[in-house]
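Values quoted throughout were computed directly from the atomic coordinates according to the rules given, and no laboratory measurement underlies them. Nothing here was measured: the structure is a model prediction, and the numbers come from that model. Cβ atoms are built from the backbone, for glycine too; each structure is taken alone.
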Structure I
Amino acid sequence: MAIDNNGIELLDSGALGKVGHLELLSKNVVDGVLSGKHRSTHRGGCFEFAEHRAYSAGDEIRLIDWRVYAKSDRYYIKQFEEETNLQAVMVVDASGSMQFGQSTVSKLDYARMACACLSRLMLRQRDAVGMALIDQKMRQYIPPRSQAHHLQALLDALRRTQAGGMTALSGNLHEVARRIKRRGLIVIFSDCFGDLESLKRAIHHLRLRGHEVLIFHVLAPEELSFPFDRFSQFECFEQVDFRVDLDPPTIRKQYLQRMQNYLEDLQQSCTRLGCDYVQFTTDRDLGDTLAYYLSRRAAQIKQR
């Protein structure tokens with residue numbers, strides 16, 4: 001069981017039960033094989049080191065690790081695991097605004113649970129999964145790996161992550177594009193608050209480099225309905241000591257209209273750029289939301 005310091009179960013058993021029979025497949029064809037569904041079968045594919053094992057009679061001599069022999073005076077064989085066609089990088093926005101959660105878990109906690117669940121799913125498919133934890137800069141980058149035990153490294157990083165700092169989603173996406181060497185899947189968990197035009201350019205950059213982009217837009221229900229009904233002080237999670245006194249009923253209509261315009265602009269831009277967009281609301285069951293999306297995605301791929 002993967003539980004963080006706040007008591008959040010990252011690998012939610014209910015969600016895992018609802019998506020355990022599903023797959024996260026890529027819509028792109030990479031290296032002539034449908035990514036995410038099959039491991040490469042063509043000769044000359046890419047291989048990465050997995051582990052050592054003791055030499056046994058009949059093993060190929062060329063696989064002996066002579067450096068290990070020099071240190072231990074024993075023969076060990078290098079074992080390699082063929083890399084999957086699909087490399088995925090999970091981009092988790094841990095900026096200050098992701099801290100918000102009034103009637104539900106915080107947006108960051110919801111994003112971390114979704115990230116953990118999908119990472120486990122993809123590693124079970126033997127796809128390679130990496131992670132970028134970001135705020136104003138990239139806090140931590142874990143390169144994609146496909147071994148099952150790699151999940152522990154991802155979960156450990158998620159457990160330690162706390163929300164804080166300014167948002168700089170677009171700049172960090174450009175950095176992810178620089179770091180990932182092969183075409184792959186970029187999965188973004190964020191509330192996407194910030195300059196929308198910059199975000200569009202970053203997504204366009206990723207698409208030009210051949211990456212498939214999937215945005216899980218994580219929002220709290222209060223951000224969509226603005227249910228506040230009395231004069232209140234609103235505090236910014238990203239700027240220290242920035243507070244605004246507001247009378248919610250007088251601005252509700254304007255707020256909701258601006259939010260609706262923003263959501264429509266983001267969704268339409270994602271469609272135009274060939275990027276999948278999924279809205280996550282933290283009051284919805286994570287397993288149901290993921291299962292619905294994965295089933296719909298699989299059906300779309302099957303029809304192609």
Structure II
Amino acid sequence: MEPILDVVGVGNAIVDVIVTVPESFIEEHRLVKGAMTLIDAERATSLYAAMPPGIEASGGSAANTAVGVASFGGSAAYLGKVRNDQLGEVFAHDLRAAGVAFDVRPAPVGAPTARCLIQVTPDAERTMNTFLGISAFLDPSDIDDAVVESARITYCEGYLYDTDEAKAAIRHAMDVASNAGRLVAITLSDSFCVDRHREEWLELLADKVDLVFANEAEIGSLFLTDDFEAASRQITDLVPMAALTRSAKGSVIMTREDRIEVAASPVAHVVDATGAGDLYASGFLYGLAHGAPLERCAYMGGVAAGEIISHIGARPRVSLGDLVAGQ
């Protein structure tokens with residue numbers, strides 16, 4: 001079957017709440033700056049009540065990436081779990097309005113739809129506190145095999161890999177994609193995720209993954225080293241390709257035959273780093289799905305990341321396709 005989608009994302013279906021706060025807010029509420037911390041419903045309620053007004057939109061790492069692919073002019077779908085509650089409706093409507101197919105049936109029972117409370121400090125660092133709710137319980141029955149088979153690339157987020165149900169769902173999606181001859185990609189998401197799942201992920205990458213996305217901290221955590229060059233060489237022992245982001249230093253693409261360095265896209269002023277890695281992945285995946293050279297894929301990823309960090313929020317404010325047209 002000829003693929004009809006560029007990318008299908010598999011991840012946590014989360015409504016993002018993004019606010020700008022002073023450094024004192026992080027200290028006062030004992031938050032782990034720059035990290036993604038999982039919180040329970042009680043903590044989510046109290047922290048949300050303490051936050052100033054902000055932006056609320058459907059989010060989650062792989063969902064942001066799917067929206068980015070659509071903004072480039074690509075075709076994308078998303079597989080994630082929501083409840084039949086108000087935030088579940090917000091998530092589905094917002095994602096579809098951004099041009100991403102989302103047809104997972106909302107769950108009639110269980111925990112509420114997930115939400116991520118994101119505090120952005122003046123240095124543009126984002127601190128995330130996430131109540132995963134029902135999103136963490138995506139299971140193999142929620143994976144639409146036909147959707148996965150129809151996509152050139154299946155892209156899974158490491159943030160989802162925290163329950164047995166979700167682990168089984170990711171592995172199932174990867175197997176379906178692989179059996180259909182499609183590309184399997186994963187993002188390591190966060191160094192704390194890597195710390196939790198290192199041994200499992202080393203096996204998963206070697207067994208089921210064609211392309212991995214990681215930043216410097218994540219790839220270092222995977223191989224227990226602070227030496228980026230050493231870690232970047234080791235990753236291709238596990239996977240055929242890796243896209244490694246280095247913030248202002250740009251990105252490095254590693255394959256078993258080559259090493260490609262691409263400079264970061266110029267940004268006049270960094271406002272909010274939320275979603276930078278997600279949108280980098282969107283440009284890279286869009287380019288890869290359309291047969292672009294790897295250097296061009298990384299360039300498009302850099303443009304998308306540069307656009308997203310220039311303003312609050314993890315959704316592009318302009319067409320990413322227009323930004324790279326003719327360049």
Structure III
Amino acid sequence: MKLLFITSTRIGDAVLSTGLLDHLVRQHPQARVTVACGPEAAPLFAALPNLERLIPMAKERWSGHWFTLWKECVGIHWDIVVDLRRSAVAYLLSTDRRYMLRRSGEPVHRVREIADALDLPEPPMPRIWISDAERQAARRLMPSDRPILAVGPTTNWRAKTWRAERFLELIRRLTGPSGILPEARVAIFGAPDERAQAMPVIEGLEPDRRLDLVGKIDLLTVYACLERCGFYVGNDSALMHLAAASGIPTLGLFGPSQETHYAPWGWHAAAVRTRTEFGKLFPPNFDHKTSDTLMDTLTVEDAEAAARALWAKLERRAA
């Protein structure tokens with residue numbers, strides 16, 4: 001049985017689609033899977049047990065990457081094609097069953113929208129596949145003598161980024177004597193090109209308690225490190241979705257992006273947003289490339305309260 005799974009260019013959206021792929025693999029354990037996705041998201045699928053082929057789709061002029069994908073797949077009869085990009089390619093391939101992402105007219109979460117492509121009653125949880133090598137690397141990088149607070153202070157555009165001084169104050173409160181993780185180490189995560197963005201937080205922490213991992217490890221090792229943390233807090237980003245997929249308590253910070261669609265997904269996840277509602281945040285002539293942060297009406301007090309509420313909810317559930 002041959003299955004083609006076409007998913008997102010962006011890492012965060014690709015993470016949210018992994019639950020659907022996991023569902024398909026469980027339903028069809030003998031399937032040989034081909035995954036097509038953006039080059040940055042490709043590592044998420046490298047350890048998929050049923051993987052036959054991984055096709056990184058680098059963008060080409062005039063959308064030529066779709067023609068390239070078609071050439072790679074046209075000579076094969078596919079038992080199942082799942083296209084979460086709603087491309088024409090899925091209609092130009094020989095297949096017994098074709099499933100396409102359908103845009104919902106209602107404000108629903110992306111995971112729910114993805115599940116609706118197969119009319120699943122319950123959205124499957126995102127699932128990341130990693131090897132023992134990544135877990136061994138994480139054990140070397142993440143000391144086990146103290147709890148670890150994971151922090152994601154970066155994003156792909158400035159308007160979504162909470163200020164460094166607020167992250168530092170929140171870290172102080174969450175790891176202080178009365179915090180949820182007293183005396184915890186602090187692991188800072190981010191992409192290689194986000195290092196300058198993360199430096200104010202890195203430099204604001206005592207060297208003996210910070211674990212600076214920004215740009216230093218690959219995507220699957222990041223995930224393995226997150227699995228070993230006690231709590232995650234960060235801006236709306238792919239890293240936030242990785243943290244939620246790992247199962248650790250995850251708090252996402254939102255402002256000029258909508259938590260209705262992109263809040264961290266799972267029983268151990270929550271979101272907190274600016275006091276200014278989404279529709280009133282954007283200034284005239286807003287440009288996401290040049291705008292400063294729009295996160296200033298998210299206070300440290302609000303973020304701390306949300307973190308403590310999530311922690312308390314999980315403690316009650318565990319009890």
Query raised in the report: In terms of distance in nm of label points 7 Å out along Cα→Cβ at positions 54 and 278, which of structures I, II, III is highest?
Result: I
Query raised in the report: When you work out distance in nm of label points 7 Å out along Cα→Cβ at positions 62 and 94 for each of the structures I, II, III, which one comes out largest?
Result: I
**Report entry** Comparison of I, II, III by Cα Rg over 2.2 N^0.38 Å - largest value held by
**Finding:** I
Query - Answer label among I, II, III for the case where distance in nm of label points 7 Å out along Cα→Cβ at positions 78 and 142, calculated from the coordinates, equals 1.3 - result: II
Query raised in the report: Out of I, II, III, which structure matches 4.0 when distance in nm of label points 7 Å out along Cα→Cβ at positions 70 and 150 is calculated?
Result: III
